[in-house]
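A.B. asks: Below you'll find the structures, each written out as structure tokens.
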Structure I
Amino acid sequence: MAQRMRTENLKAWYGMNQILKGITMDIEKNAITAIIGPSGCGKSTFIRCLNRMHEVNEGTRVEGKVWFEDQDIYAQSIDPVELRSRIGMVFQKPNPFPTMSIFENVAAGLRLHGIRRTSELNDAVEESLQMAGLWNEVKDRLQHPGVSLSGGQQQRLCIARALAVKPEILLMDEPASALDPVSTGHIEDLAIKLKHQVTIVIVTHNLHQAARISDRTAFFLSGDLIEYDNTKDMFISPSDKRTNDYISGRFG
């Protein structure tokens, strides 16, 4: 598989607390890469560094390189807002814009990028909701508030919002952790379908989820990358004892 992104000796801090201790890994194009590990190991910080969301918080610092299509995303010439349209993100808890309709939640990013024509907005919103597997459920109530949807639908709405601006990478930070099993299944099925169009990096505490949907898995522990391999190989015969202990439930 072709490389879509690469980190080189990536380190990150919150204040004086070092969260990532030098992560070097490739993220492959049109694949699902799962990031697993116990709480506090640096998973969420890692993916936030991939689109510079980490720097939104005060007192943060990053060292090392993050290459995206042969550009270092931390170079001074890179516009973080434009970058985040190319590398979208879906968070742990659904966060639709509370004062906006279903339609406007999806259209918000398009309007931000200067799209104003009604026909163009209509087509893009429908396409994004179709991609997120939500269109048939909401097509007759697009003007209803986004927050009127169920939790699982709200999360798919947030995915549609991210997809509307046609990102090349979609970062998902435990997108199903607050959802019921049926909604979780929808999100997992959606990720598998989307990977043919969008490279996906997903943080998950759910080892079964990582095994079900990901092509490659990275195991983080205390800010270090312990092991990174094809998911089937890692789950059948991990090369590091710490990985085996985590996967087998001895800690975490």
Structure II
Amino acid sequence: MNDTIKLLQNHVSIRNFKDEELTEEQIKTIVKSAQMAATSSFMQAYSIIGVKNKDTKQKLAELAGNQAYVAKNGHFFVFCADFYRHKLGAELEQFNEPLATESTEKFLVGSIDASLAAQNAVIAAESMGLGTVYIGGIRSNIEKVSKLLKLPDHVIPIVGLAVGYSDQESSIKPRLPLENVYHVDQYEQNVELTKKQLQNYNQVISAYYSQRTNGIRNERWTEQMTKMLASEKRLTLKSFLIQKQFLLK
């Protein structure tokens, strides 16, 4: 097993960071690494907002659900799907017809491009001995976050990323068994087998939580997921995306 695979298979989320800012060199290295992620048809349909201002970080922390580690970290990044540059590029080309940036397909392209760049950033940061945690909570108040970061039309925040020096002990959270995730030639639909595998995984996760919390928590994975999916969240997302000129087709 080489060092890259070890790094990938030992990933943990860090939610307590030391009060130490990243250097400009570290930030640029992370961003340059993010830029080398795969991108659909070379569109590079994303932008990265680096948030340094402490007041802005505090506001983002509140908008993300009062997550303290959004405010206290070495550096905070916001990865955005972005077709703003493409609109300007079309103007340079004196192309006055509507672009396909408003389609559902291009929304997916921008979201995937931003996500791939974010994952490259995580790998780069962790290879430098830094800790990371993704922040999906920035979508909970997506319109306010967009106004705070002054995002123009055709740009939407996809995910935040807190990076810094870890100030906690962490253990690797067991993932689903490989056979639940990896299917050969076609999707495995053996219901009884899958349920049995999930029951086995429930025992693993329950034991993990119990050990991590000294018995305070012993939630099963299927229990946790069912609770999460029992109610809808962020119901204003679709209307906001349309407002920002996405999902029009």
Structure III
Amino acid sequence: MAGLLEVCADSVCSAVNAARGGADRIELCSALPLGGLSPDEDLFCMVRERVDIPVRVLLRPRAGDFLYDEDEFELLCCQAARFAGLGADGIVIGMLNPDGTLDAERMSALMTCGDGCGVTLHRAFDVCRDAHEALRTAKELGVDTILTSGQQARCADGAPLLRELVSESGEGLRILIGGGVNADVIRALAPQTGADAFHLSAKAVVPSSMEFRREAVPMGAAGLNEFELWRCDEGAVRAAREALDAVCTARKEN
């Protein structure tokens, strides 16, 4: 299986930059500073028109935990069906029970709504009670990818668990490492864990072009600088691509 480089993007510009940099797949979302939320349908359609690589869509109705009420779950089901109908290559989902176990019943229902789309279990996995139990449940459900940092804030600190998860994943389920990934992290973690799939945003801060700035009137959460924009850095994606290709080539030669 060839190495997989996935880039998380929340704008048309970032998705295009990711594809140009050599990404294999886009995870499309909105509101990256909040950890990513479900994107707008028109955003998906514009990205789908402008890139020729697979696009998976993050389905997350709000920031915060992954315990959803009935209205939020209904919204997720509607989004899964809608994006599948629009041509999404996959959906990126995750739901937990109050006790920290994976909500298998709702996950299964949501996958049915996705109508055959590929499925990534997102980083709800990283705040579940038992990673090994959740991995087994994900395999039983037919999830094909688990995005994880090894239940640490940054994947570099999660290497021991990531190595175990890669070993346990087996055929049909891929461990996609995320959480602070860049070219150097790929070079370090791929040999440590045996992983061949990595996820990054490759974000760069781009200053706003606004000349007049009323900075004392915030439009969102405290601490967010509204005159700084996050955009995917094509060069950072290309460096990650080169690092992953080098790792995969070295494995084949050995």
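A.B. asks: Can you rank I, II, III by mean count of other Cβ atoms within 10 Å over residues 203-210 and just name the one with the largest value?
C.D. replies: I
A.B. asks: Given that distance in nm of label points 7 Å out along Cα→Cβ at positions 59 and 123, derived from a single structure, equals 3.5, which label among I, II, III identifies that structure?
C.D. replies: Working: I: 4.9; II: 3.5; III: 2.1.
Working through the options, I get structure II.
A.B. asks: Assign the value 26, 16, 11, calculated as semi-axes √(5λ) of the Cα gyration tensor in Å, for residues 67-130 alone, to the correct structure from I, II, III.
C.D. replies: Details: I: 26, 16, 11; II: 32, 12, 12; III: 21, 13, 8.
Only structure I yields this read-out.
A.B. asks: Work out mean count of other Cβ atoms within 10 Å over residues 155-162 for each of structures I, II, III, then name the structure with the largest result.
C.D. replies: Going through I, II, III one by one, mean count of other Cβ atoms within 10 Å over residues 155-162 is largest in I.
A.B. asks: Once distance in nm of label points 7 Å out along Cα→Cβ at positions 43 and 179 is calculated for all of I, II, III, which comes out largest?
C.D. replies: When distance in nm of label points 7 Å out along Cα→Cβ at positions 43 and 179 is computed for each of I, II, III, structure II gives the biggest number.
Each value in this text was obtained by applying a stated rule to the coordinates, not by laboratory testing. None of these values were measured; they are calculated from a predicted model. Cβ atoms are built from the backbone, for glycine too; each structure is taken alone.
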